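Each value in this text was obtained by applying a stated rule to the coordinates, not by laboratory testing. Here the structure is a predicted model, which is why all the values come from computation and not from measurement. Cβ atoms are built from the backbone, for glycine too; each structure is taken alone.
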Structure I
């Protein structure tokens, strides 16, 4: 008699996001993972589905004055000020390290004007080793009185459409939650030519030192991230999933495999881990292992069968 094999086969973790094939849906969020090299001692970068690097601008930026990080209940406020090395240094000095790994590299980028967005995208699109671009539209447009690109549908459309014409790389637009209706912004990005959406960016907040009655951040206002924003992020992913046909990447307060699976069921094709990296630099691999265990336990053969499977 043949022995019956009761072992459950390994599930298929591959997902396709904005035309980028990822070996698994676990990625790192921009601004929380440096340029990848900083985390090399703590985890195998080859196991990640993707690395989203710290936001890149045309010229280097020093960022805001300290203090620029404050711990809050169930999260943190940051006002780093988009500090980065600039696109030329990134391409010459940071990208060569990332090319050594069999992991999709997605470059987050931003600008103060549509022209700057286009210029950075054009440069990044001309080099090897980049799987896609993630466009941060939570930035003030100096041509519109410093109004954020991501708070008005017309500006979202304009910057997305302009950048779409400057690069053939997959273009993922990262949405701001600081709007009245995120679905309207998402639709504008889709109409502008986006290949996918990341949501959400941080929620604006502040903290006060009651001893000296001064703001705890030098910039006064910062971005709230961590578990405190997860229910908001989850709700926005679900809302947007019902309004656009683009693949979504869930971001916001993901700490565990259970968190990641919630986002996928709500409609995300992949997820990004951000603030949790500061607590445990190897957390992404632990989340990945937990997702795999969940699939095996529940006899789910392909993770993409879970995407948007929420029953309401």
Structure II
């Protein structure tokens, strides 16, 4: 029973939803360039990319909880480490194992030097965020948004490796707009999350918009970023760089919900509301990836 609890706690620390989204973003980057499922990638490479992506995100998320343990005792005492379900040393060992497996997997993905160096850079930036970046106003939020949107960019890089010289300016414009939408949405979500963590963040010296300028300011800024992402989502059909009908069929309903979420956030920036809000936004991001893919198909 104890072993089962440890396994479940480690899984919770790794935040599997975030890890799956990271891997899907890599393949989305490939798909939005080709306009179809990237079947041109060798199966071995695809499996290695999946394992590497999952393990590296698991490593980053697990070590994040180690760094955040003092803040989490106040902000989220139900998390595995502050609740006592798992100890820090076990979490540290797990994070190291995940990183080793992830980096080893990159050695099976072409181009080998670039893939491995990129993974090391990703890990280094994430740990800079954990140790220092999160304590600098807005910088920590920007790093998280950049890291979350980065897998899509890497998917575009892989597409250029596997099928070099086949891409037009429209393909790159579509990829850039997709990246910008993801970046702004995640940045908004991170700023909104700071409203929940005011007490714990202040204790450990983490500066956020919420604990520096107030919860209402944080809610308004987060909502502005969400609305900016919604606005940008309408540009691809106008420029003609997506297959508009399937794209808008998925994206328009999501945009409407995001606008509604933004209004609710400004009207009621409470901890209970933000806890539910951040979960809903994550689900919307997952669904929106379907729309981004469909918009790329058949262009």
If you rank structures I, II by mean count of other Cβ atoms within 10 Å over residues 72-79, which sits at the top with the largest value? I
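Computing FRET efficiency 1/(1 + (r/R0)^6) of positions 48 and 224 (r between Cβ atoms, R0 = 41 Å, to 0.05) gives 0.55 for which of I, II? Please report the intermediate quantities before stating the final value.
On the way: I: 0.95; II: 0.55.
So the calculation was done on II.
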Which structure, out of I, II, was mean projected area of the Cα convex hull in nm² calculated from, if the result is 15.2? II
Taking FRET efficiency 1/(1 + (r/R0)^6) of positions 32 and 272 (r between Cβ atoms, R0 = 41 Å, to 0.05) for each of I, II, the highest value is that of structure I
Assign the value -0.63, -1.12, calculated as log10 I(q)/I(0) by the Debye sum over Cα atoms at q = 0.14, 0.24 Å⁻¹, for residues 24-119 alone, to the correct structure from I, II. II
Which entry (I, II) yields the derived value -7500 for helix-only ellipticity at 222 nm (-39500 (n - 2.57) for each DSSP H run of 4 or more, over all residues; to 500): I
Highest-scoring label, criterion being FRET efficiency 1/(1 + (r/R0)^6) of positions 104 and 256 (r between Cβ atoms, R0 = 25 Å, to 0.05), among I, II: I
